[in-house]
Structure 1
Amino acid sequence: MGDSIDNIPGVPGVGEKTAVKLLAQFGTVDRLYENLALVPGKLRETLAAHRKQALLSRELATVSRQVPIDFDLEAFRLREPDWPRLRALWMEMEFTRLLKELPAQTVEAGREPVATLATEGALRDYLSRLPPAEPLAVDWAGESRPPEPELQGLGLFHPEAGGAFVPQGPEAA
């Protein structure tokens, strides 16, 4: 059986049904030709006359697995996407629906140690390192359970001064 799309000639007069029947009976093309005497009349003559074409068809339809492939397996490992780069690409391509599915932008925690400013002097020193008239991120840290939320401290962050924690309590600044 040939395949006109892939330009595989096949044996004239042998279609899918006949090919399946012959392979079911003999197992392989080689065994078919070893036992050609068992094939009835006209079909046997056709197969004998087109033996080279049948073997060529088998060769053309066989996917070679002995191909040298040079690649780094590590490059194909599944890993976290580069979200900022992906976001920029999708914005450029106007993939608005996909943009909605991206995770919210977050700051990676734990990159640099956070200083604990437990004394008034430590707090003053931290604040003195801030450029004048620039915003400072301040976040409330604590338990927010009713009836009275409990403040444990304040988190501070500035790109130049880094992160800091100002604890709340009798020993704190």
Structure 2
Amino acid sequence: LGLSYPGGPSVSALAKEGDPKAIRFPRYRAKNKKPGFSFSGLKTAVLYHIRGGDALAPTPAPEDIPDRAHIAASFQQAAIDNLVKPTLQACKERNARSILVGGGVAANRCLRETMTTEAAKRGIQVIFPSLAYCTDNAVMIAGLGWHALKEGAFADGALDASPR
């Protein structure tokens, strides 16, 4: 879409000009009925939409994409749905009464509104950090690592570095 980095604020700004129901992008479906998050299918669907449904077609220049705002708004809504529904499902399964939302995505106004509204319907409290603390998780992890390094906390070679 030709948006600047970081993408979240750029998508959010462009989405204000679009209709979140204009394009029906896919929502994540839990595997084995276990809540989870995945955005790979959603991102692929956006790419295919931009390419006119042809996966092998070249990606047009941003100025040649007529429905950029609708794409941004519809993508944002799908991403929010992909976060809210499984989060609330996990709360239900675990009888959780509160949710703490962190990372850069926690700065998204629509996510804040949707998560708060939907959680309140279920008697669940949602906690968001101040916008100043809604930063990229990689930055937060690196910051924690810096403090661990200063204290001499190191992992040995047996550490499993798998993200799963």
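One of 1, 2 was used to compute Rg/Rh (Cα atoms, Kirkwood Rh), and the result was 1.51. Which label is that?
Numbers: 1: 1.51; 2: 1.02.
Source structure for this number: 1.
Sorting 1, 2 by distance in nm of label points 7 Å out along Cα→Cβ at positions 68 and 100 from high to low puts 1 first, with the largest value.
When mean count of other Cβ atoms within 10 Å over residues 52-59 is computed across structures 1, 2, the figure 8.2 traces back to 2.
State the single structure among 1, 2 that was used to calculate helix-only ellipticity at 222 nm (-39500 (n - 2.57) for each DSSP H run of 4 or more, over all residues; to 500), giving -10000. Value -10000 for helix-only ellipticity at 222 nm (-39500 (n - 2.57) for each DSSP H run of 4 or more, over all residues; to 500) corresponds to 1 out of 1, 2.
Out of 1, 2, choose the structure whose coordinates give distance in nm of label points 7 Å out along Cα→Cβ at positions 76 and 140 equal to 5.3 when calculated. Clearly, the read-out refers to 1. Output the label of whichever structure in 1, 2 has the greatest value of relative contact order in percent (Cα under 8 Å, 6 or more apart). Structure 2 comes out on top.
Taken together, the values in this text are just the output of simple stated rules run on the coordinates, not laboratory data. Keep in mind that this is a model prediction, so the values were computed, not measured. Cβ atoms are built from the backbone, for glycine too; each structure is taken alone.
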